[in-house]
1. Which structure, out of P, Q, was helix-only ellipticity at 222 nm (-39500 (n - 2.57) for each DSSP H run of 4 or more, over all residues; to 500) derived from, given a value of -16000?
2. For the read-out Rg and Dmax of the Cα atoms in Å, a value of 11.3, 37 was computed from one structure; give its label from P, Q.
Structure P
Amino acid sequence: GEKYHLGDCFECGSCTWICPSNIPLVQQFRIAKQILREKAVA
């Protein structure tokens, strides 16, 4: 997460809107952030 600055994303949705492949990026970022939070607690 830190390598790609995932924490800098505030989930505005701009990347998903502009993505030519229609990849649900915000959804994937939310999942990744949750995984990182769970790892931090463990």
Structure Q
Amino acid sequence: MAPEKSGYYYPNKFARIFILAMEEIMGANGLKAILNLAGLKEY
């Protein structure tokens, strides 16, 4: 049984591209610092 589609394909894809670009520019530690400041430590 296939999982139900959420309908959020493009927003998820955009966010992934944005986060990968941030990591490329700032490095892994810089991205982690930004996510920690935003309260998103689990990401």
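1. P
2. Here the read-out was taken from P.
Quick note: the coordinates plus some simple rules give every number you see, no bench work behind them. Only a predicted model underlies this, so the values are computations on that prediction, with no experimental measurement involved.
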